[in-house]
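Where a number appears in this text, it was derived from the coordinates with a stated rule and is not lab data. In this text, all values refer to a predicted model and were calculated from it rather than measured experimentally. Cβ atoms are built from the backbone, for glycine too; each structure is taken alone.
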Structure P
Amino acid sequence: MNINISILKLKSLIIICTLALTITACQDLRTQKLNDGPVVNPAGNIKVALLVPLGSSDENQEDLAQNLVRAAKMAISDHPKANIEMIIYGTAGDPIKAEAAAKKAISQKVKLIIGPLFAESAKAVGKVAAANNINVLSFSNTSSIAGNNVFILGNSFQNTADRLLEFASQKGYNKISIVSPETSAGSIAANAVKLSAKSNDLSLVGSFNYPFSADGIANSASKITRKIKRSGSNAVVLTTDSASGLPLLAEFLLAKGLPIKDIKVLGLSRWDIPQSTLNTPGLRNGWFTVPDGAAINDFNKRFKKVYGKPPHPLAGFAYDGTKIFATLLSEGNTGAAQRSQLTRPQGFKGASGAFRLLNNGSAQRALSVAEASAGALRIISPAPTRFGGSGAFLYEIGK
């Protein structure tokens, strides 16, 4: 009798626990749906906010803002089935004004915010938008602001490092060292390389930095070169760009004995900006990444045909952000403004080729691997044009 009572009590406890878990699961599901973003009616008129740095005293910033607006409008015109009413808000590149613009946009019932450009502004906008269940597609490439309802459309160090080290791994370069400046950007870039090395099963055999100055490079080059050689590296990643002393760094490392015939030099920045960087002897036969050239040329040609001059290099981000929403609306997707659809695995085709938004808020973009050769670049692994069923990029066979 006591045994039966115990069994009944146990069954009752199991039922109660199951019901409790079900209720909790349902609550979690409701929370996820609530934070996913608003549902839209694709057949109706959908308001979208475009936040650009208009209203500043900087002529270059004003020109960039106009280019962002034009690129967004071009994306809308590419999708006539999408009923998008784009409302433009100037932020002057200021976080306080960006936050005010976001509040006004939300009061006007926008379903999605595209922009702003600068990281601090995007961060401020994200907080306001999150409280109102609105997603933000910013033009920033600062990974630290990505996540929750804020996405970055810019190409991140992580995306570049992942593409570069995956290719290096395929070619047998399995012992990686890093050289970066003692700056916040240098630290972020170095961490991106470390994560990529781990995900590609590469050995990270050294990470070396130097004071961010010409003297810092000159005084550190000999010591860094010795450490790279002793580490057994067969590839070294230089994280800095041309504007921050890349040619000088490469020249000093070569002059101090870095054997670039035996140790492959890799770069996280564009070595073709400016083109003269490709003439640097210390970078000869090294590898770096560039966007899909064919896609960019097509976008630039179409933009120039419509507006009479080529687009600003950053204009494509406004096109891409708007393209995502316009594509989903054109498909009749009621979740076009929701995280679950913005991050669809198959991605989208943008101004610089295939890309998709990830759940961590970053953008995964198709990149080509290029080799520096006698003042020019040679594409040695073309950018993939689409994603496979697993969500990974599909590369050309033999590349």
Structure Q
Amino acid sequence: MSAFDYRDDRLFVEGVALAEIVDAVGSPCYVYSRRTLVEAYRAFVEALGDQPSLVCYAVKANGNLALLATLADLGAGFDIVSQGELERVLAAGGDPARTVFSGVGKTEAEMRRALEVGIRCFNVESMAELARLDQVAGALGVRAPVSLRVNPDVDAKTHPYIATGLKENKFGIALPEAMACYARARDYPHLAFIGMDCHIGSQLTDLRPFADALDRVLPEIVRLRRAGLALAHVDVGGGLGIRYRDERPPTIGAYVALVLDRLSSYGLEDSELILEPGRALVGAAGLLATRVEYIKDADGKRFAIVDAGMNDLIRPALYGAWQNVIPARRRPGPVREYDVVGPVCESADVFGRGRSLAIEPGDVLAIADAGAYGSAMGSQYNARPRPAEVLVDGARFHVVRERETYDDLMRGERVVRGGL
């Protein structure tokens, strides 16, 4: 049963009515279901069965400490792309030895910090980064564990902003160059080459790009084995999509079954398998609650003006993404079409166009499937404090991030006046 459902025309998150949460903590606010997050993680673990594996949650999807702590308690690993994300993992009780460090722009300071805390592996994305990491590890007197992120030049058939596996993308190392680098592993005395990584994009709803990427990458791992370099793990990245509207993404079970089948077909089933899901774990676990401030009728065009803005949830403005908008309480009355828009001074500040709703000013709406890339991509644009975040656990809810204040907006700033 879904953790988000209607009872007596009121929308519930697990055992709590959404309207009660908004009354208590204010609007807008993010609301997460712990049960949904736990069930998604366990679905990966159960599908993997006896395969040596590690599910590393992609922190960039949503770095709230309560969500990270929930996953850490379940035994999850983490995929990070910055020192800030590393510090979040540590603060939440995550294990650095179960954490992989991805990203194209790692600084020396980030490398040092990751080595000092005992990171599991660096997913290296360029030859320049490889040389830098070798120097940093040497200065610390350690060997850095390394996996090269290869770029298989596969079209993921997703939005161009979140495609990462084509040769024109900034991510990864071309396969021929990566293979040449593995062959020269001895040239890097302070690096230990322990794996190979591949990630082709996000919100993938078709298994074929995954299969295509695996069929390009796995034979290269076999060749390395034959040449005497037996990599300990295969990191197949993440990117499995969720359903926002009418997409039909593969199930977690079907996705994992494909990966396991490919490993077996190339004789690599003894390799440790690392997965890096983000959206597939947390996307459906959250919503953004927002209150209708005004109903505006402009020459037959109706707008529902809400108190959340594109600074709170930028996906519709940035990607043209569609997310369902539903009322916290179903009310009788005429259903009309509205453009659901926010208060930010940008014409792109639109959450949905032509949405059929029966609403009045003061009603609470829920923007569904906002657990991934919602709060994580939020900003303070238009000097708007970022919203509170709430975690629901059964019949209880907890504020897991307080709403920012106006003082928070100006913290650290200084007024400097010139001489007159």
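Structure above, values below:
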| read-out | value |
| --- | --- |
| Distance in nm of label points 7 Å out along Cα→Cβ at positions 233 and 265 - highest-scoring structure of P, Q | Q |
| Cα extents along the principal axes in Å, for residues 281-336 alone from the coordinates reads 39, 25, 17; which among P, Q | Q |
| Parent structure of the calculated result -14000, given that helix-only ellipticity at 222 nm (-39500 (n - 2.57) for each DSSP H run of 4 or more, over all residues; to 500) is the read-out and P, Q the choices | P |
| Parent structure of the calculated result 82, 73, 43, given that Cα extents along the principal axes in Å is the read-out and P, Q the choices | P |
| Comparison of P, Q - label where distance in nm of label points 7 Å out along Cα→Cβ at positions 49 and 65 is highest | Q |
| Structure responsible for 7.0, with distance in nm of label points 7 Å out along Cα→Cβ at positions 225 and 297 calculated and labels P, Q on offer | Q |
| Value 5.8, calculated as distance in nm of label points 7 Å out along Cα→Cβ at positions 137 and 305, assigned to which of P, Q | Q |
| Entry that produces 1.07 once Cα Rg over 2.2 N^0.38 Å, for residues 113-240 alone is calculated, selected from P, Q | Q |
| Structure from which 17.2 was derived, mean count of other Cβ atoms within 10 Å over residues 73-80, options P, Q | P |
